[in-house]
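Nothing in this text is a laboratory measurement; each read-out follows from the coordinates by a stated rule. Just so it is clear, the model here is predicted, and its values are computed rather than measured. Cβ atoms are built from the backbone, for glycine too; each structure is taken alone.
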Structure I
Amino acid sequence: MTVKQSPLKDCFVIEPKVFKDERGNFFESFNYKTFKKNIGLEIDFVQDNQSISQYGTIRGLHFQTGEFAQSKLIRVAKGEVLDVVVDLRPDSETYLKQFSYVLTDENNHQLFVPRGFAHGFATLSSEAIFVYKCDNYYNKTSESGILFNDKTLNIDWQIPEKDQIISEKDEHLPTLEAYLNS
């Protein structure tokens, strides 16, 4: 496993060692000892989530607040997504900065997103199976988010506007400015 620091503090790209032969491939998607050694954190993942999305789907930008904040270990089991994170930690040296990374079933890369980040993704392939571990349980009352097309963040989701599929809930999330002033 190779771990690389992303441009955002405490957010890492993880490249597992993939073993390939005529049958296909094999890789270890998570090993606590290896994760702790390379990331330097003791994380107790308690919940696994999976979504299936079609091309053009944009999910996000989501996060949990307060005692229900979540760190996530993200990967794509099928397809290709553009994964986007925004550092919302006021004390961080990368506060309000963003990072995008393409995760695919070909590269098998993973992204570790610490607590205090907004997260979203855009489905770039015809279909994507998106899988992630969380270190805290989902709590509806702690759910929050930022509008995916916030003008301040100006994220390039790599999906033409005419092809974007957004949930009604995500279309009504606050702008970054409104969230910060709430």
Structure II
Amino acid sequence: MKRKMMAFLLAQLLVFSFSIACFGASTLPPKKQTVLAKYVTAKQAYEKYSQDPANVKILDARTIGEYVFVGHAPMAVNIPLKFLDRGLTDKNKPVMPTNENFVSEVTKRFKKTDQILVMCRSGARSAACVNLLAKAGFNDVYTITDGFEGDKDDQGQRTVNGWKNSGVPWTFKLDPALVY
């Protein structure tokens, strides 16, 4: 009996460890982790959307310029978390003020009970969006961890994963009903 109990406990530990390794936030950089701990890759997001397009919503939180000029998922609603402003910061980064109306704009487009999959360029802004939306009472919000453009390869190019690199549909065609 003692052997069976030990084998059962060991099996449970292995299942738990495998779950954490494959699906847990511990594999994500801290800037991509959220308070809701709901994560999907771009490919998984498209599969989720394809299975239930009436109830799964895709939110693209990139700037209007990124959405228009880099491309976007054809069904993605664009509500930017940040705007691109003129100039550079003292760290040579673009000036990007926060969209103070982000949560109210999302609330106008989506119900708090909707399943929303949030995308940005590579997963950090979408995580920030999920945290803001969770604070506002949205509970079924996932971050698309690899974003639209994906992670950087060894040469610093965004060719690793991401919506654009995963073989799922994307477009430059603009639908006025979806653009911010």
### Message
To test your reading of the models, identify which of I, II gives 4.0 for distance in nm of label points 7 Å out along Cα→Cβ at positions 125 and 141 when calculated.
### Response
I
### Query
Thinking only about Kirkwood radius over Cα pairs in Å, which of I, II has the largest value?
II
### Task
Identify the structure, out of I, II, from whose coordinates helix-only ellipticity at 222 nm (-39500 (n - 2.57) for each DSSP H run of 4 or more, over all residues; to 500) was calculated to give -2000.
I
### Task
Tell me which of I, II gives 0.6 when you compute distance in nm of label points 7 Å out along Cα→Cβ at positions 85 and 101.
I
